[in-house]
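These are the structures, in structure tokens.
Each reported figure results from applying straightforward, stated rules to the coordinates on display, with no laboratory input. Keep in mind that what you see is a predicted model, and the values were worked out from it rather than measured. Cβ atoms are built from the backbone, for glycine too; each structure is taken alone.
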Structure 1
Amino acid sequence: MFDIENIVRQNIKSLKPYSSARDEFKGEAKVYLDANENSYGSPLPHAYNRYPDPLQHEVKAKLSSIKGVPAQNIFLGNGSDEAIDVLYRIVCEPGLDNVIICPPTYGMYEVSANINNVAIKRVNLLPSFDLDVEGILEAMDENSKMLFICSPNNPTGNSMHLDDIEVLLQKFKGIVVIDEAYINYARQHSTIRLLVDYANLVVLQTFSKAWGLAALRLGMAFASQDIIDYMNKVKPPYNVNLATQQLALQALDNIQWVNEHIRETVKSRNELVAALQAVKTVKHIYPTDANFILVKMDNAKQMYDYLVQQGTIVRDRSKVELCEGCLRITIGTTQENQTLIQQLQQL
């Protein structure tokens, strides 16, 4: 049976978190003279002179009803990157512990490890882009505190098999982080439903993709209350600003808009795949569950440079393991996709 107390760093267990002025009383008040704010307001039209809710209760309440997860099982951060960094600081002893990643995958897992002086063990995906379950379990040792799985995976676009994920949840001794930044575009269900069965599961999602709010930098983590409590203990006191909280609440009232644009993106994805298949420089298009496609091309670097000259920017992944000769292309608007195809057809 997994118990977060067995892997939390001792200094985090004994940490006395910063107590903000808003943490020290319950309920509402009429006069706030506790936080050294500017009582006269600000030069902006909205009241941004007061500190925001440090635990984002309103946003979590709305998310809870949408996701079917209790509010106490939700962490909100300054992008998913903050949630990743907070998890490192909770369970990974610098210079001693390690985490396992499965390249090719999202680069911040490794960057955050380097920032926190935590060793990385790499277990590459199989040539099919599936998880190497046996390789992961062989790489695991007593100091392996986290396993990062991106599903749908960036940059390959495929979803990982749920059976493989469950095997790893059962056998990995530390925290298993499933990064679902692109889950809204996938045919596969979210692993959020597995939270009731696995105390070592953390699911990351984001407002940056399907919700169209990349500029707000708002990420979500779903986990057991024990893990969430530690994340809240370690995070900065006001990590999500008031404007972001207000705009997120507005967005959460417009789920229909989000769902309509998810359907439009998937439709455009299928159309772009069909159009690319007719481009002579395209060698292979990998199946995808995300809002991007990985395309193997003749002279990928040359194609990338050519597109840059035309004013179209894609991502060159040609030097990434298992992605040799590939470009990653985000699904754009109908006009943007047509422009891309026309530029490629001119070669």
Structure 2
Amino acid sequence: MRLSDFDYHLPEELIAQEPAGQRDKSRLMVLYRNREEIEHRTFKDLLEYLNPGDVLVLNDTKVIPARLLGTKEGGAAPVEALLLSPVGHCHWEALVRPGRRVPVGARLEFGGGLLNCRVVNKTRFGGRVLEFDFGGTLFDEILEQVGVVPLPPYIKKLLADKNRYQTVYARQAGSVAAPTAGLHFTPELLAGISKKGVTVVPVLLHVGLGTFRPVRVDNIQDHHMHAEYYRIAGGTAEAVARCRCAGGRVIAVGTTTSRCLESAADAGGKIRAGEGCTDLFIYPGYRFKVVDVLLTNFHLPRSTLLMMVSAFAGREKILNAYREAVVKRYRFFSFGDAMLII
């Protein structure tokens, strides 16, 4: 399939620049895989589409302040580093701008010298490996002082409350972008879901370059995903197994949750507890082994995320739904509205 097969027209004014006033007051498009009907609801109506015995799977990763603004040591030239993932003690893989000015061996400083690093290597995806020196202070603590939450580049408006780019159930720090389908949930809605008899369980996938890296090849099969760390606890694997045996549905909140579950599944759909790194690329032709229902946002044209939802529901059905979303003035991307694919 060609990259152009996953293009669509989106008016710029439909790109959400800020979250909805209340998380669960965003809109919800309900798309059925086996019939043509499309329903237009509010996110808090999600409860009506869940059944006792279903299992709702969430990605409880937490966004870290991974954007670092600083300079080359001894100079005034500004540099920016986006931390992607740790690759050893004091070492992080990162995207650095402007890359041409930051060769191997360069030294960078951030926060007026509170955090310093040396470029020790290049990566196959055009990034750098940075070796940090932070004077004995815990890295997470100094990152909170120096770093900035890395909002996507299409969001031009400053975020008044940085917690709105975290899910209410975010627990485990490590992502450079939020699992945005989960941003719509409130504690009250989650409590109502549990009260209905739906089991709510977490998985972990730290969102990194694999999720948001653009596709730059015409034949999408030539695209290679950047690996991302994931972990599934034994209790989650058991809950999914019980649900499947009892005829319930596995409902994945977001594409990152879907990648995590599908990466950990065997050919029969049994989830293996454990941890690892996944570079699974899901595009049309892929057969889902675990996920029965997908809750997601509206994704960028030509993105791997759009390809994944197209694999789940069919490319034409998804693109038709996106065209209707444009007509109905849905809000798109990270702070936008949601889609439930049944």
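If helix-only ellipticity at 222 nm (-39500 (n - 2.57) for each DSSP H run of 4 or more, over all residues; to 500) computes to -5500, which of 1, 2 did it come from?
Values: 1: -10000; 2: -5500.
Traced to structure 2.
2.2 is what came out when distance in nm of label points 7 Å out along Cα→Cβ at positions 125 and 205 was calculated for one structure; which of 1, 2 is it? Please report the intermediate quantities before stating the final value.
Details: 1: 2.2; 2: 1.3.
Of the options listed, only 1 reproduces it.
Given 25 as the derived value for relative contact order in percent (Cα under 8 Å, 6 or more apart), which of the supplied structures 1, 2 does it correspond to? Could the numbers behind the result be given before it?
Numbers: 1: 17; 2: 25.
Derived from the structure labelled 2.
Can you say which of 1, 2 returns 5, 25, 33, 24, 10, 2, 0 when P(r) over Cα pairs in 10 Å bins from 0, in percent is computed?
Working: 1: 5, 23, 30, 24, 14, 5, 1; 2: 5, 25, 33, 24, 10, 2, 0.
Only structure 2 yields this read-out.
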